[in-house]
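Since every read-out is calculated from the coordinates, none of them should be taken as a lab result. Predicted model only: the values in this text are computed from it and were never measured. Cβ atoms are built from the backbone, for glycine too; each structure is taken alone.
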Structure I
Amino acid sequence: MLLAALGPLAGKLNDAEKNDASTWLPGNAESTKVLDLAKTFESSDTVPAVVVYERPSGITQADRAKAAGDVRAFTGVHGVSGQVLGPVPARDGKALQVIVPIVPGDGGWATIGQVVDDVRKIARSGAAGLEVHVTGPAGIAADSGEAFKGIDGTLLYSTVAVVVVILLLTYRSPTLWLLPVLSAGVALSSAQAVVYLLAKYAGLTVNAQSAGILTVLVFGAGTDYALLLVARYREELRRHEDRHEAMAIALHRAGPAIIASAATVAVGMLCLLAAEMNSTKGLGPVSASGIVVGLLAMITLLPALLVIVGRWVFWPVRPKYGSPEPAERGLWARVGRGVARRPRAVWLVTAVVLGAMSLGLADLKAEGLANKDSFIGKPDSVVGEEVLARHFPAGVGQPVVVIAKASAAEQVRDAFARTPGIAAVTPPVVKGGYAYLQGTLDDAPDSKAAKATVDRVRAAVHRVPGADAVVGGGTAINLDAQRAARHDSNLIIPLVLVVVFVILALLLRALVAPLVLIATVVLSFTAALGFSALVFDHLFGFAGADASFPLFVFVFLVALGIDYNIFLMTRVREEAERLGSRRGALVGLAATGNVITSAGVVLAGTFAVLATLPVVAFAEIGFAVAFGVLLDTIIVRSVLVTALNLDLGRWMWWPSRLCGKRDLPVADDLQPKEPALVS
């Protein structure tokens, strides 16, 4: 009934997305203020497209006539509004450019691609021997839209396919996988409906990035919770004849770990509300909503479905009442006994290897991506940028914008024009008490040199008395976003660590264990980021990474990585109550090793789906998180944390009463006491 009510709302989430620049930028950034003030002079939705014509042998008179005819045709295209400028010839006589102002209208930014396609068709029609490209902000937006076209369907179907394959391999059952996938599908639809309602009535900012991550997160984390519950339920079915009793005990035992895990992820994601970047700030509540809805589905709907269908759903390996638990002789039981022989040597060597991987951070260039480096491949807008750079001042099409008090217009223009790196400045346009100016950059608008020019312009115009000048434009937007992302990382990373520590301390009722676990999580994060940086640079050939990349990877790896800490350590604590800390560590690993590994593979697989999108930023996040999750589950949780548990013994639980419980000698731990695993 709930799904029937929420399902139609889920389909409206795309309509609630906001992908314009002001919804991504920090609200207090200078470039954001320019976007607001510019509404006085032009439509805030106006996006210029730059049509560039090139003939390497030289532009002919027929080419000029063709471009002039195109200018008249462009004015009749639906979505083109305002004066079409050009054709402007290049000084070398080999190219022409036309600037076409596009207003998306009611369809929003999603319609820019269609307008650009119409402009491109006109420009290329009858262009014998002329190379024609559409670039500028509208051309880039159109190519970005094409890259994200069908992202929701692509991510959903790819994620479902990955989850189904992994669950088939994990459960070795042709039927059991249906219930977690069905529950995750219900959770996703419900989460999308909740996010839509928050966007419509609570002012939550949702964009294509957060909507795409929501799909991956709900399926990945939800399936993780399902794996943990199903594993414990199957374990209890071997001990209890009544499946209702088995599920009640499974929920009682696994429920606190699942709830604590989801709460940690949700609260960690809500830390993003402290971000300056609106896009990052909006991702927090979107992700937290998905996690909470996924949790509710996996501790209500999934248990009900499992109990209704009975034991046959596990076919062909049904857990029979009284049968031995396979974990007692499984892989992770053997791994635990191997680690127990020399736990200190194991954790020291593992820490050194992870530390060595972290050295790759020296190769990480998270300073933002130029337009030409943002796509996997070379779309038309990138080719057009290269053509413009060959024949025109590099900043044509993406000017620096200065808005100041009208009374100081000429002084501001003089300071603006004298700034090194500015090729030309337009006369001021005065309206509503403000003056509007545009300046052409000498350098490519997404280059470091252009960003340095923006800083010089700001310093120059800010010195004009009484001008109250603000500087914006595409380059300034990228610069402000980069600085806001750096600020967000410096603030949110420590905040998440504090939140995670508090939750772990409350859950485990100890102080040493949370500190040790957080140290392993941070080491895992730096190792994953360092290794990823080396892969991006030397294998994939990426030019760098988005400025928000380290923060996103940290939040996902730490918040989700804590899941596996909680899954492992709550079981270790449960067993340590009966068997002592060292023996409890071995039993906890044996009991949870398979489910943690399976959960990690599912989550890694779902995030790896992001790498299928032809956008470098998504591919990098997908690869880094997928690799980091696998590293976390296979090495850090199962080997490093187990070795530390065995080495520290009861001191891991200081100052709780477990710290005073006597440990068995390590030699006794190595004896195969299988009955204790089942008892």
Structure II
Amino acid sequence: MNRQLAGALTGRVTKWIVLVVWLIVAAGSATFAAKLADVQNNEASSWLPESAESTRAFEKLEPFQDPNAIPTLVVYERDGGLTEDDLAAIEEHAAEFAAMDGLAEAREGRAPSVVSPATAEQVGFPAVSQDGTVAQTSVTFDLGSEGWNQMPDIADELRSISELEGVEVYVAGAGGQAADSAEAFGGIDTTLLGATLGVVILILLFTYRSPILWILPIFSAIVALFVSQALIYFLARDAGLTVNGQSYAILTILVIGAGTDYALLLVARYREELRRHEDRHEAMAFALHRAAPALLASAATVALGMLCLLFAEMNSTAGLGPVAAIGVAVTFLVMITLLPALLVITGRWIFWPRRPGYGSPEPTQTGIWAKVGRWIAPRPRQVWVITSVVLAIACLGMLRLDTNGLSTEDSYTQEFQSVTGQQVLVDAGLVDQSNTVMVVGNAGSEDAITEALTGLDDVEPPKPPVTAGDVTFVEAAIGSDPASPEAFVTVERVRDAVHAVDGADALVGGNSAFFLDTRDAANRDNLVIIPIILLLVLLILVALLRSVLAPLILIGTVVLSFGGAMGISALLFEYVFGFAGSDPGFPLFAFVFLVALGIDYNIFLMTRVREETMHFGTRKGALVALTSTGGVITSAGLVLAATFLVLGTIPVVFLAQLGVAVALGVILDTMIVRSVLVTAINMDLGGKIWWPSKLDREDHHLTVEEVRAPIETVH
């Protein structure tokens, strides 16, 4: 941003215009931002890759099963065994279930909407355990395309009807899982935002040592969040953008975290310029002029990195790309317009009690990062080699990272009814009849498909086949948890068996088939998208730094940091938190955020190194840059790490792991990679770092006197 434009945005009149425009936009956005939660699509089928076999099977299942059907189980358990009175009461409950609104219509050849213990044998499955302690009633709902969002209320009604003294009642199956998932993400729009803002405010109070300055960055970040959410609401409502609970949570964290980071960098530069310029408008013009290129490069890196997710097969992953990119773009725009206007309007008093007076000394020149830089300067090669080796050792922890997926029970950080009910069924030797393999094939092949399914391990005897037109449908329950590795093996076994049936053209769908295809698509996305993001970030750095060697080195340091963070995280997940494994999509999500956000701090540092190199040379420039940016980048890293850790307040293992890994990676980037590793490499290579640019060809080595001398920055 040139200085004339920067000055125009924060002039004596235009600052008020900027403020009024943003207030109007924010007020208009607030109503629509509040509606974003209403257009979330957390239905499992909305996450499916279109090319997956389960997706293609789902499309052919429509004549046999409504695509919006939600099979739900009500599980009863009494220690010592259910009595005759219990079973009679359960039958009465089933009659009340049958009178509920939203039941699916019965289809020819299929089980009725409500299957109680008394009718279970008639449709081919046991509903009471052999020891008589557990019984289940199956209830199938059809509430339309938004039915999954209504399941919490349905589950409450089922529990209310099913109350039985001395009997534990659980709502399980697909409907129970949908209700519990909604509970896990319940209040995300207020709880997560409140927790995030609370953490950020505490860090800003500590960083600024001012009781009022934090208000301006926080207000600006909230404006950015409202405007982002409003834009995304319209895209979700009118353009088919997929927004789910995960992307909603990540958007909140990303906007608040990135916005505060940008604010920290801008405010720090503005504080510097206030010591050099008596007029605050002129000081802000210089601050924007010098900080905006780094902020733009940072925002572009994150936004374009997120848009790379559009190459994902998974709709949920692809949907996160535009959601995050919009959030970052809007945040950048707010932070270089609204925040500067607010800072200039309020004047120097907003920094009270540590007001930066005109001509006062810059405190960073004698701070901790100045001491770190002086410690590195005499031995840069030794420092970066040892640091790299330590990070490489940390990368070995990735060998313990298990990304084969999580069972339903292991997917949450707290116990839910659906999970407990599922385990009760397993312990009692009953099969969850809502978890089936659904095989569709050509009419006339039903007998061969049934025969292929019969006798397979973990597969119950197939239900009678149904034929409609030229398509036949065969269904069989499986005994494993829908999302478990055992269920995946069963699905693969079923697919091998039915694919071998001549002329059947069979496709296998169902819950477990969906989870298996999700895992495979996530593994494919990891292999495809990660290299694309690395190439994109490299090109951005080349354009920004006008060098080839420096971007290659920076990419290498960020990848090393990512590996170290993932390695340490894997050990924490297994030995501290006791997680059973990780979601298949976890490595990609962690990589996107760690690389896109981690490279930010290198951008903030290296743009300042380049600026100072033109006056002092590379080695002295690296020392000056570390001294000037060390405090603000460390504070920015702490803010971002803390905001991502807030994801742990949502009782979902995937989000908890993502929060821990990103927070750990950001701390490594700010405290070790950027401050020690990159600075040591800059001091070791000197002017060679800018190859093939001719920015610094003198290759001047720092003397002891230069290292110990007071550090001055460019005026």
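Suppose distance in nm of label points 7 Å out along Cα→Cβ at positions 154 and 554 works out to 5.1; of I, II, which structure was it derived from?
Here the read-out was taken from II.
Figure out for me which of the structures I, II the number 4.6 belongs to, where distance in nm of label points 7 Å out along Cα→Cβ at positions 306 and 378 was derived from the coordinates.
Checking each candidate, the match is II.
Of structures I, II, which gives 1.7 when distance in nm of label points 7 Å out along Cα→Cβ at positions 458 and 506 is computed from the coordinates?
Among I, II, the structure yielding 1.7 for distance in nm of label points 7 Å out along Cα→Cβ at positions 458 and 506 is II.
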